[in-house]
Each structure stands twice: as structure tokens, then as C-alpha cells.
Structure P
Amino acid sequence: MLERHELEAFLTLAEELHFGRTAERLRVSTARISQTIAKLERRIGVPLFDRTSRRVELTPLGRRLHEEVRPAWRQITSAFEYAVAAGRGVTGTLRVAFVGAAAGQLLVGAADLMRRHESGCDIQLREAQMVDLMPWLRVGEVDVALGTFPIEEPGIATGPVLVSEARMLAVPSGHPFARRKSVSLEDLARVPLLQLPGTLPDSLREDRTPRTTPSGRVIEPGPSAATFNEMLTLIGAGHGVFPVGAQARRYYVRPDVAYIPFSDAPPLRWGLLWRGDNSTARVRAFVRAAGDLVGGHA
């Protein structure tokens, strides 16, 4: 049987691929990590990592072991944390990510409300870029994130819709669309549509950056952007357009970008996301607090 420190050393090194960073995360010496991994490899009988002076990589067997052990270890850790939290109340640290100023304001309110009821929980808010949101959730960099729906991703749980807002089209300020009172989804066939980063779920990218209009007209894909400000910069430079929420008019005022309402598009919906195997008491308490906040129960 593997001991807990062996599993933690193996799983952390598999993520970091660096002995020094692994030792720092686990708060032990680099030599201790090296000895633990070597002992584990002797017990199994084959190397789990390929080591050179420049890099550390998982062997094929190490990669398979990591893929099979990691979900089970998360379940065990989550179950243990739930048992501890149930006995002590909601304590510890909850890391919450957001993208954009409006999302940050909503989470500040939810965090304040949760602290009133769960004073023993430390809530840390972190700003993420679009490209980081799902990877951060996957590797455990954050526990909860506020994002736009739909999110249909294996292993990712979603809460109820917290906010709905009108969908608008961000266009260059000199574009003919900028002089109109509204645009339609069919108008997307007339301009390049900027693309979301590939790290985001297909369900979200299909909603925000469809390939065709409702009538089947082809939409030309434009360049992709890793951050929202990068997206707006590309729009201002005339490289394409992109659907945004109405809050962009307040938080992202720019002389080179105009926001035009859609006449026929559904609203954008916002909600919380978290790993399904990380549904701890802290996560559930924060989801409740966010729901209470937007429901007017604060």
C-alpha cells in the first residue's frame, strides 16, 4: 500500500514536473521528494519519471498511473475535508476566481455575505484571464470560478444562474454597425468573429462564437484572444467583432470600440463553476451566499 506522503509527492511532481517546486508546495526538502520518488519507483519496479539536467517528464507508465490515481485521490481528499468541515463548521481557505471587473464586484459581495455567517473561512479572490479559468479549476489552483454559461464539461459542476444580461456585439467604432441601433445574429455572417481560447469548453465556444448563423450562413472565424482586453484591442484595430454582455458598456469604455445591442440573441448567463469532486462544505456555502446575494436576501 502507498502511504499518503508518497501519493502526494508523486501527484504533485506529476503536476509541477520540477523537484524544487514540488518540495516547496509540500513544504519539505528537495532531497526528501527525490528519495520518496526513488523509493516508490523501486517498489513498483519501473521508472515513473524521466529525469535529465534540464527537465522532468512522466514516463508512459507514470502518466497512466497519474491519470488513474489522481481522481481517486481527489475524492478521498474531498470526503475527508467534508467530514472535517461538518464537524468544525466551514473553515479553511476558499480560493475563488473571476474574469472581469463586473464578475469581481459580484464575488466581493458574495464573499462579504459568506463571512458574516462563516467567519472561520478565509476567502481569497483571484482575477483570472479567459485562458486560465478552466485550467485553474482542473489543477486545483482555485476552488470556485464565476463564468458564463453554458458549461458542459466532464468533471465540472455548475450552480444556478446568478445573473442574466443583454447580449451585445462589440464592434470597431468606425464600423457601419456602430451607427445602428441594433444588430441581428444574421449580421454575424458579414464580419469576422473573433474566437475564444481553446482552453474553454466547446459548449461555451459554440454559444459565443458559432460557425453559422441561425439560417445557416457561414460565419468567418477571426483571430483568437487569450484575454478580454486583448479581444477588445483586436476589435478596435478592425480585426473582427465579438458578442459581450451589457456590463461591458460600463466597465470597458473605449474610444475604439462600440457596443450594439442584439435584437434577437438570448441573454448571457453567469454562474459558479467548480470541480465535481471538490464539492466541499466551503464551496457549497459560497454557492449559497452568491445565490442569497443576487436573490436579495443579503
Structure Q
Amino acid sequence: MEAGHSVPKSQPTVKSFAKTAAKGFNVHVNDKYYAAAFLGPSLLILGVFVFYPMVRTLYLSLFLTNNVGRPTVFVGLKNYVSLLTSAAYRASLTATGFYVVGVVVLTLALGILLAQATVQKLAGIQWFRTIFSATMGVSVSVAAIFWLFIFSPSVGLLDQIAAFFHLPVINWLTDPGWAMVAIIVSTVWMNLGFTFLILFGALQMVPPTLYEAADIEGASKRYQFWHVTLPMISPTLFFTATVTLIGAFKSFGLIDLMTAGGPNNATNLMVYQVYKDAFLTGNYGMASAESIILALVIALFTLLQFKFLEKRVTY
């Protein structure tokens, strides 16, 4: 051994590090009381307003109930079988699928386009950013009044414009073929402010050097959008898509205020069917089964998003 160099008698091992770490994280007797004090209120609120309603809903879905929601006859899975074999409920499933796809696709597409357009540093662009994000501060009731004025067959702005240019007048809210389009447009308008703001923030975080390198290589703006912009904002885009999907399945306010599920049940989505069966007809057992199916559908689509879309996310 060379002079001036010494070797320690014992080298630390993984086991010794583990023992040292364990000593530093000893659980004292009083820690459980501190944990209960901090977690107790949250667990109590979740138990009362989340966990108990979930268990109660699952329980009621297995019974026939009276008009005040008390179970009377145990029927097992007959409520679910009755729903899934009902043509009216299958039509509600189809309408919900069409609505969700339309809302998610249009919201994301328009959100990306508006964010991409306003991320440029131009004079007065901040006014457009404010306008595009302003729908975040609009309540559902105000939005419904606004769009009822737009789509009204008598004084509606769209039909007034169509009449001025001698175009066919469309009964937006009374025609089954157009009512769903009107609801989708209204919902996209409501969601667009949040989506735009989130994607705009993501675009601002993309390093400018990536675009400079792409310009040097002679890449077109379209190529930069698909191969630079979208991969860089893909985590935010995935988050926005998931939130928009779940929100679309739970849409209620605009439908209730604008069409009430009509005309001819054209906009009778799953969540509105739950409302009608529970609070209008008093069939709480059937409404509970519909709630369970709705929760399973949302969970299924969310899992599919994570399975197929998360692979395309660049972290």
C-alpha cells in the first residue's frame, strides 16, 4: 500500500444505512393523535359527503324504492338489466357519447388554435387573451340566457341574421337534429376559457431555442406545430383532455335550462336522466343504478385515455 493513503477499517453497508434511516423515522406514541387531529376533519367531511353517498347509492340501486327514497323490495341487478335493455336508455347513452366526443374534440381543437394565435407577441394581443379567457367568470345560468337569446326561434340572433340574408331559418332548440348541436356549441363556449388559459400557459413554457433550431433546419410552421409544439405541451394537453372529458359527462346546467332534455329526448344525457328519475318521478332505485353506470362509464373512458393517450405524452 502506498504511503500517505489509508483505508477505513469498515465500509458502511446498505443495511447500516437502512438502520440509520429507520432510527430517524421512529413513530412515537403521540404521533397517532397528531395524525388523527390533522386528518380527522378531512376524513369526516369525505366520509359524510363522498364515501357514504357512494355506498348508499350502490345500496339503493339494488332495491325498488318509494317516492321518498326508502328501499322497499330487493331486486338485485334487475334495475341494471332493465336499463341496459331499454331502448330509451340506450338512446341516452348514444346521445351522451355524441355530446362528449363533440365537446372534447372541439374544446381542445379551439383551445389550441386560440392559444397558438395569442402566444405571439403582437401589439394589443393581451386584449384578445382577456376576451378568450373571459368565459371562466360566466355562470351557467348567465351562459344559458345568453345562448337562449342566440338560438331563440323568434328573436334569436342567428335566425335574425339568416332572415336578413334570406337563408333558411333553423329551429335550433326545437329541432331534434339541431338541439344537440346548440348544446355542444354552448358547452364548448363555456369550457373554452379554462382550456385556452391552461394551454396558453403551456405554450409559453416551450423553449424558444427549439423553434430557432427548427427554423435553421428549414422546418415549416406546420411541421413545427406537429413535431415541436404538440410534443412539448402534451402533458398539459393530456390533463386538459381528461378534465374536459369528465366535465362533459357531468354536464347538467345548460341542458336543464336550455332544452330540459328535449326535444324528443334528443339532449337527454345520462346525468339528466338521473335527475329526472330521482327528482321528477321519485324512482330513486333506478336513478341510483343510472348513477353507478355513469360512474363506471366515466372510469372506463378515463382509463382508456390513460392507456392509449398517455403513451404519446412526452415528459
Working back from 0.95 (FRET efficiency 1/(1 + (r/R0)^6) of positions 105 and 145 (r between Cβ atoms, R0 = 25 Å, to 0.05), computed), options P, Q, answer is structure P
Note: distance in nm of label points 7 Å out along Cα→Cβ at positions 33 and 201 at 3.2, derived from one of structures P, Q, originates from structure P
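Thinking only about relative contact order in percent (Cα under 8 Å, 6 or more apart), which of P, Q has the largest value? Write down the numbers at each step before the final one.
Working: P: 23; Q: 26.
Answer by largest value of relative contact order in percent (Cα under 8 Å, 6 or more apart): Q.
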The value -13000 for helix-only ellipticity at 222 nm (-39500 (n - 2.57) for each DSSP H run of 4 or more, over all residues; to 500), derived from one of P, Q, belongs to structure P
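Have a look at P, Q and say which one yields 1.41 for Cα Rg over 2.2 N^0.38 Å, as calculated. Kindly include the intermediate steps, with their values, before the conclusion.
On the way: P: 1.18; Q: 1.41.
Corresponding structure: Q.
Laboratory data are not the source of any read-out in this text; all were calculated from the coordinates shown. Quantities reported herein were computed from a predicted structural model and do not represent experimental measurements. Cβ atoms are built from the backbone, for glycine too; each structure is taken alone.
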